[in-house]
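Coordinate-derived values only; no laboratory data. Here the structure is a predicted model, which is why all the values come from computation and not from measurement.
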Structure P
Amino acid sequence: MSAPDTPPADQEAAPPGSAAALRARYGARYRWLLLASVMVGTVAAIMSSTVINVAIPGLSHHFELGQARAQWVTSGFMVASTVAMLTTPWLLARFGYRATYSGSMLLLMAGGILGGFAQNYPLLLAARVAEGLAAGVVQPIPATIIMRAFQPHEQGRAGSLFGMGVVLAPAIGPSVGGLLVDWLGWRSIFFMVTPFCLACLWLARRFVPTAGPVEASASGKPALDVIGLTLGTAGTLSLLNGLVALHQDTHEALALLVLALLAALAFVVWQRKRKARGQTPLMDLALFAWQPFAMGTLVALIYGTALFGSTYLLPVYMLVALELPAASVGSILLPSGIALAVSIAVVGRLADRQPPALLVCTGLALLALSFALMVTIDLGASLWHLMAFGIVGRIGLGFILPSLNSGSMRGLPAPLVAHGASAISFVRMLGGATGVSLCGIVLEWRLTAHGSALTDAAHPAARLAAFDEVFLILAALCALAMLAARHLSQTSRQEWISQQQQ
């Protein structure tokens, strides 16, 4: 792979819109312009996944939804997003970067507009699924660019920009969404993505190449693995429906969870069979032979469960357990978003010099601490305590993502980079989708154990105790992830550079 700063000898003959032509036009700064361009789409995609949470009470009342159906407004997005991530390598190979990115932004904008005007629950859910499909395709693209267009000593700083989009959007989304819900109603949050999407379409025409960010060996235009995609979709839907069914019918839930396990096993067998035939699999399982990547995906699974589960839980906790207005929720979460922006910029530089395991473990420890501290909050606690605990958690997030992706994917051969970015994003979002459902299930279980319910205003202490127990479970999950994170630094810098050059 040629250095990203050095234009090829035949740059004059490079076709318009190619990576070579754009590098020749913009010079050394081009790779940063490219990454910033796709990061705008990443921010829009992830913000659309979390901003809905502060509007759940309002749209639930408008459409007369129970907790299970209201939860699918969030879970439906995450299921669609999770499954769509598996298709990103194929879409990039088949249609190129610009067409894939622009098409995703158009779909995201269309979903937002449809959701804003929806007059019934099925149409609202369809809009959320459309948004989820677009978000899933977009999210692995920045990680692919980082590993293929940046030199190893730059990947930490580039990863911090990527991480800022991935975790800053969930931090800022509820803050802005809370203000919009109070001022303009719940429908307004669907239109938030429109200006972002319009900006993305303009940026794509200027900076996103028609093909890849750097020249690589041509892999042709493989056929989509329809059977693998069907098995992945069936397994994900069965898992999420099984978790939702735990609210009502244990037998149905058990059947769906067993079906999810069978679909996962069939998916693995099919991917191996397809690879043995010389065909391109939807997920190349050779990735998991690399121990840092295997451990990184395990961390991503647990981390996604804790991050997205808490992103769903925190607004509900403040609105229901602490009985705060939506605008106050936004004000409480906003300072933590600023702290995240600062910490992730600092850690991005550290990631080029410090072992990934050290940085990821530090971040997980801070995230676990923030969850554990929530137990000290009571109905009379100062809002400053909530802000402070949120800041601790967001600083922890700033340590995790730049280090997690680089520690997991360094050493992967170039042909596996896009598959690696897709796989780790898929696993993180699968954990996120599971986390949202699990938080709802565990919260309902603990509320019942305390003889209360979300709508039971007569027992506020019982409701608060139930939320506290869920926060402690999230803290324990983060501590568990630290065991896997220790294995992210199994190779030296020289070893993985050598492997990349082979």
Structure Q
Amino acid sequence: MTDEAPPLPGTPAALRARYGENYRWLLLFAVMVGTMASIMSSTIVNVAIPDMSHHFALGQERAQWVTSGFMVATTVAMLTTPWVLARYGYRATYVGATLLLLAGGVLGGLANNFPLVLAARVAEGLAAGVIQPIPAVIILYAFQPHEQGRASGIFGMGVVLAPAIGPSIGGLLVDWFGWRSIFFMVVPFCLASLWLAYKYVPVTAPGGAQADEGARLDWRGLALCTVGTLCLLNGLVALHSGPASEALLLLASAAGAWGAFVFWQRRLLGTGRKPLMDLRLFGYRQFAMGCVVAFIYGTALFGSTYLLPVFLQLGLSLSASHVGTLMLPAGIVLAGTIPLVGRLADRQPTHLLVGTGLALLALSFGLMVFVGLGTSLWVLVALAILGRIGLGFILPSLNLGAMRPLQKTLISQGSSTIGFLRMLGGAAGVSLCGIILEWRLGAHGAALSEGASNPARLAAFGETFLMLTLLCLLALVAAWQLRAPPAGAAADTPSS
């Protein structure tokens, strides 16, 4: 009898043999640190935009591209993650994206002109887009079904601490050291992430397969996706501030680009080649409904992230420091809710958890309609906490419920696709809130630039929050379709 050959260095089997059965938790922690850095880079820069605008003498429209450029780059890059993982493996992909994020942070902090700052933000966005789908892939491959919810909860708790605490720390850094310090905040996280990646992240592709040097990227699909995304987002901006003819042209171009994208993806599938987005995913009912929920949820979440601070400052006349103080308890409650719901996700039906979260989120938005100038601060804190508890029910449950029915070979594609649609919805949500708010302000004869707040301005904000409430209720209908097939029924399989 011959001895069994030892596993190759850097493979999951070799790392498991070296670090023991708890290795999967070390791997999860390693990717959590890098994901925290990528999420922090997306949110914390907002507190530096006023100082940056003053430094470079920017108008509001150009300054907004610091955020928009990051979101567009992140959204599009998410679709490339399955190819990058298959071509280079986990470790090379993760290390390369982290180095790009690190370079973007250093470049942004040292930049002496705005184009360099914008280039740094795009680099950070590309890195974030590649990094963020990876943890969901790892959880579904490395963890048993009965512990995937707990893993998602622990991972989510760590990740949401970055946007919960980051802006408060960022505000202090801007006051003490200027806007450049914001970019350097990702540096220690990136360095720690690189060290952890070389220790715990395997060199193989998902499923333990060897990296395939012959894997080809669907460049034509990527180009069509990029054009469609840019036209859609710029078209929504034009609806908000530009001529109607320009908005209609851009939105029509977006529809044409997305139609061509779907046609091209179908053609690649038909010829046996690897598309950027595998449309067979949408043959799984739970995944398709999960994508609908993710898009609408992204619209409501990112839209409210834009709307709530504007409402608190320009609607209720609170200072920026008050706003930061009000939001901090909600962020801490969210970080505590996620691991608790993660444990429930291993035992309770996904549609109940996601539905509960959407209902709480809708309730928090709906109650904002009744907030006035005399409303106590503790009521505002309570409403923010209510909404964040809702998010805590959604975050660890949605991806797992949508992706569990998928074949193992489609997990990477599923993670990148649902992340892409959530980010696309989020990018659209910011513009949508701006459009609705401007429309309702005009209908009430109010304006944000005219003196102190008044009942007409508050009514416009209330109607915009009502729109977000309706979006959450619409997502609630789709969330009910996340329920698993009845016991004894055929497993969810893609339709032909």
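State the single structure among P, Q that was used to calculate Cα Rg over 2.2 N^0.38 Å, for residues 82-249 alone, giving 1.17.
Traced to structure P.
Tell me which structure, out of P, Q, gives 22.5, 87 once Rg and Dmax of the Cα atoms in Å is calculated.
The structure behind it is Q.
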